[in-house]
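Each in structure tokens, the structures are laid out below.
Read the figures in this text as sums done on the coordinates, not as results from a lab. Because the structure is predicted, anything quoted here is derived from the model rather than measured. Cβ atoms are built from the backbone, for glycine too; each structure is taken alone.
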Structure I
Amino acid sequence: MRAIEVARYGGPEELVPVERADPVAGPGEVVVRAEAVDTIYVETQIRGGWGERFGFVPPFVPGGAAAGTVVSVGPGVAGDWLGRRVVAAPGTKGTYAELVRVPLERLIPVPDGLDLREAAALAHDGVTGTALVEGVGIGPGERVLILGAAGGMGTLLVQRAVAAGAHVVAAARGERKLALVRSLGARTVVDYSEPDWTERVGGAVDVLLDGVGGALGTAAFALVRDGGRVSAHGAPSGGFTPIDPAEAERRGITLRGIAELQLPAAEVTRLGALALAEAAAGRLRPVIARTFPLARAADAHRAIEAREIAGKALLIP
């Protein structure tokens, strides 16, 4: 099979197409022929040197989720999985490949009527976004500030918050991305590349969903009202927002971070199934901005790191 291999940490050029032996399903596993492979920003950081934090040591095949069709099953797995359309959920390893070995506990059936590319686009962000909305709670009339609102997960969070009846303040970079989040229902949009962006938010917010981190996250935290809720879960800026827990406690702010998103397999598949069902029912729409052939994974990473993608980028084997 064709796969993408990282032989050493480094830039996008380290994503090299290779031929590898076809995987064989072991006990409690299946093999999925991937038809669309999810990408997320942290995979660029793993390739760049963060790999050991996530259990990736060179040489390795990157990737953590995909959608496709089950083509073989291992011992102890029911034969009726064969031919089924599934998502290989987050926690699966080595999905930048034509064939992926997946533990049964990481399989999510794809509902009828949902395209496999849409399913792949929801694989990571649908799980994480649903967990965030459940954990933080969003009520009608609340002001919700979303950083990184035009990203794969940000666009889902905008839709979820709008559906909950919130006043969504969507923060992104550049007019093209602002137009996207406005089309998804955000009532206020701000460009956080501008120095006075916090003044354009329009006052205090009840909820902050911080998918960016760094200095932008710090500035946004100051806008949260006392008694509000914060999820500081993103670090594409290079680090998570450095929030002082003592200050959050003093202000009565409920603080959540990346630790609350380290989920067991059963919870991952539950949340993923909910997101897929919402999409199949037409209540949630992943924004697929660009697709790249699997062999051009390096180009996908370059585009992601350059912040060129408004929505999701997928790899197509």
Structure II
Amino acid sequence: MMEELKKKLLDLLGEEGFRTEESMAKHTTFRTGGPADLFLMPQNRTELKESIALLREHNVPYMVIGNGSNLLIGDGGIRGAVIQLYQRMQHISVDGTEMTLDCGALLSAAAAQAADASLEGLAFASGIPGTFGGAVVMNAGAYGGEMKDVLLSADVLTEDLEVKTIPVEELDLSYRHSIVPEKGYIVLGGKLQLKKGNEQEIRERMAELAQQRREKQPLQYPSAGSTFKRPEGYFAGKLISDAGLKGKTIGGAQVSEKHAGFIVNIGGATTKDILDLIAFCQKTVQEQFGVTLETEVKIVGER
């Protein structure tokens, strides 16, 4: 049964779009994670729909990822299939002040293209390492901007494998939240509404934000960005730092010495190292300050 499915997926996606026993450490910014049984990289909406139909027909569970920038995958890997909507679905186009993006388009690439077209509104996203699809799912934001400020609409694939265009007002975007996961939607792409601006000023703003990132964030090590959500009334990084945990290490995982809100892979970390360090930070902060730290990074797969 599985061999039949593999053959059908290979016929559909070709060798460039289908792999087996694929190490997920190659596909997450943490650079950890065991193998996925099946790894699919569709290059368009039709291939995506047909892939999901085949997986369902053979009762194989699947999960959808972007470029793995907010993902921590267990050392045991993923049973079933991983569908990556990133490397082969990255198209971006600009028409006037509107930008149309595929789900796999990197936010950094979109911000650069907006600057090329003298369009402002996307500079905040220039250093966010994720894809457009992931940014819609979690209403990604930084430096006072967020996706809901610029998003017009998103095209999604419903659980019934129908394509729907949903206006931003109906996506219920709030801090790190949208209705996309609740409804079982898959973001296929969408449109942004930007404003005409001055190219030089936009580039200066992007350079300024990049400088702030370099100064404050541990960009030299693999991580998934901010490990924890911001607890109401507090900053996760300050709580962890005040608890004396800056530089705390378990295996190859470390609470960054530069910014305690980041857990980084300083070399050879396993996902277990990272999870153990997350749990240690949560326990210590809870004991010292009575504050519960929730992870912002999504944790999946077999431990």
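Looking at volume of the Cα convex hull per residue in Å³, for residues 120-159 alone for structures I, II, the greatest value goes to II.
A value of -9500 for helix-only ellipticity at 222 nm (-39500 (n - 2.57) for each DSSP H run of 4 or more, over all residues; to 500), calculated from one of I, II, originates in structure II.
Look at FRET efficiency 1/(1 + (r/R0)^6) of positions 152 and 184 (r between Cβ atoms, R0 = 25 Å, to 0.05) for each of I, II: the largest one is in I. Source structure of the calculated read-out (distance in nm of label points 7 Å out along Cα→Cβ at positions 24 and 248, 2.5) within I, II: II.
Once distance in nm of label points 7 Å out along Cα→Cβ at positions 64 and 272 is calculated for all of I, II, which comes out largest? Of structures I, II, the maximum of distance in nm of label points 7 Å out along Cα→Cβ at positions 64 and 272 occurs in II. Tell me which structure, out of I, II, gives 16.0 once mean count of other Cβ atoms within 10 Å over residues 192-199 is calculated. Only structure II yields this read-out.
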